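Q: These are the structures, in structure tokens.
Here, each number is a calculation from the coordinates, and none is a lab measurement. The structure displayed is predicted, hence computed values, not measured ones. Cβ atoms are built from the backbone, for glycine too; each structure is taken alone.
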Structure I
Amino acid sequence: MPLPSHIVGHRLVLEELSTDLETGNVVHAYLFTGPRHLGKFTVVKWFAKELLRSSARDAEDDRRICDQADRLLHPDLFVLDQLWIEGICEDFEVISRSSNVPQQHRKEAKAKTDEISIEDIRVLHERLYEVGTGQYRCCLIHRAERMTEAAANALLKMLEEPPAGMVFLLTSESPSVLLPTVVSRARVLRLSRVGRQELLPLLEGVLEDDAHFILRLAQGAPGIVCTLRDDPEALRVQRLTYAKALSFWESNSLMERLQLLTPLHARTQEAQEFLLHLALALRERKPENFQLPATALLSLTSGLRTNAQRRLLTQQFALAVSDSHP
């Protein structure tokens, strides 16, 4: 079975999945793990489509299955990805592009979080026990760590006694927070960061300086490469953030450093991105006393993962860097 050309990297995982399908050794549950933007869900959707295609009677039937799977209209495909969230994502037309499991109950309950609740799993449960049309039926859950404990326990019951032909395909950036019993009932496949040479073809036609910056920032994640390649505004924002991080290391003013660290005061995606840029900028500068600021940054990063006072942590960090500054 030929490997998909649209998926960058992950050859060993793709080969293992292809072998499972060719030998009939498909298990009832797979868990794909790894950092964000590696393409875990892209791999999952490809594998689900291949499972559904295995029941095609002829070329015309195969084309029909592919079309239905791509549009999330196949009766044996159940996808739980984007969720209805009050005030954030309330457009069912947008949600339907990534999820086809009914979510009207979330609107009625005025759901306000990205958590997968037990009600979401119950609605999914009702659909999974419908009569299938082919050999396999596929249930895809994106970022399974979003499940509440009650939801995870409800899913566990289905994993313990899965419907005939059902294949659960889960992804997770943080498998350690999943119920160990859920993890133990799935074949775990870890996706690794993709090498620079495999990513370069994605940047054909991109200015060399932009390409170099994108590759450095992406840290082996194809999703980030594609986003920054296709979105000039996102690239501009990232370059601006990097410039601020570089200014932090180059500044001789404690006051200026403290001001530049302001984004870290809140637990946001912006804060996470600024931490990454601080690390990249430090590595780019390569100061003679690299170890001292690197240790201070590592301590800051560890502290920000706790419930410690974030403003105090940034002050301590700025002071430590100032003390080590030549």
Structure II
Amino acid sequence: MEHADGHEPVLVDEVLEALAPVAGGLYVDGTFGRGGHARRLLEAVGPGGAVLALDRDPDAIAAGRAAFADDPRLELVRSDFARLGAVVAAHAQGVLLDLGVSSPQLDDPARGFSFSKDGPLDMRMDPAQGESAADFVARADQRELQQVIAELGEERFARRIAQAIVTARAVAPITRTLQLAEVVRRAVRTRDGKHPATRTFQALRMHVNDELGQLRAALEAAYAVLAPGGRLAVISFHSLEDRIVKRFIRAHTEVDPVFAGLPVVPPAALPTLREVGRKRRATEAEIARNPRARSAVLRCAERLPPPGAAA
């Protein structure tokens, strides 16, 4: 179901199936957005359950407090999910991380995420923290610009784009989204039906928000707060994110390679997670309804009880 703000959460049914929420449980939504997943979790946990939701976007927190004002089972905290461990005081039966950008963020020109609408070149999830994309574009040398665009945007024309940015900013500061999009468009021809600036905007957004660093920290924090039998579910939207999630799960679902093959494996080297099912993707019906879901990948793992614990 699409929400009033136009944002439809992705893979909702798949998330519920993966997390298998229990009545009365505590669940953590590390990326509240507009509350689509949190709403379904609240339905599943019943009157005795609770959902603790985090978001570093003040607009998301304000919208959530208005929409869920009558439900005391939902606690909203303005925080990035890398600090999840400092916010969650009790062991949780499940943690959800839905990565990427929400539709309200993309659709608001003032946030500076979109290359299709003119606005300040900002891109920060929390406008009060860190440097904006405009600040980064103004201060970074050509080598750093190229590295960020190549690595985070997986852009093969990164060198050409970085050169074009440096040339353009020497004439006038690049402070607007359409201004940057035009610089990139002139440097790179349209291909694959996508706007030439798609990968550059992705790279800048990921850089100013430290999205991959945040993800690594959030995975460790989520792992630490999960109760035995608790589940971690992560929705990623591109290969860089999914690779981090896949490697994290694999590292905790396999015996420490140093001890693999030994007749007796020390308890500390045993797996602490088990993968739940295979990676899930959106159905064709969901993609038709919500094109943003096309690139979404869901992975899930369950916290194993400590070695020797009673079943």
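Q: With P(r) over Cα pairs in 10 Å bins from 0, in percent coming out at 6, 25, 31, 22, 12, 3, 0, pick the structure among I, II it was computed from.
A: Source structure: II.
Q: On to the next question. Ranked by distance in nm of label points 7 Å out along Cα→Cβ at positions 72 and 104, which of I, II sits at the highest value?
A: The maximum falls on structure II.
Q: May I pose another question? Using FRET efficiency 1/(1 + (r/R0)^6) of positions 40 and 128 (r between Cβ atoms, R0 = 35 Å, to 0.05) as the calculated read-out, with 0.95 as its value, let me know the right label among I, II. Intermediate values should be presented prior to the final figure.
A: Numbers: I: 0.95; II: 0.70.
Label of the source structure: I.
Q: If helix-only ellipticity at 222 nm (-39500 (n - 2.57) for each DSSP H run of 4 or more, over all residues; to 500) comes out at -12000 when worked out from the coordinates, which of I, II was used?
A: Here the read-out was taken from II.
Q: Thinking only about percent of Cα pairs over 25 Å apart, for residues 80-239 alone, which of I, II has the largest value?
A: Comparing I, II, the top value of percent of Cα pairs over 25 Å apart, for residues 80-239 alone belongs to I.
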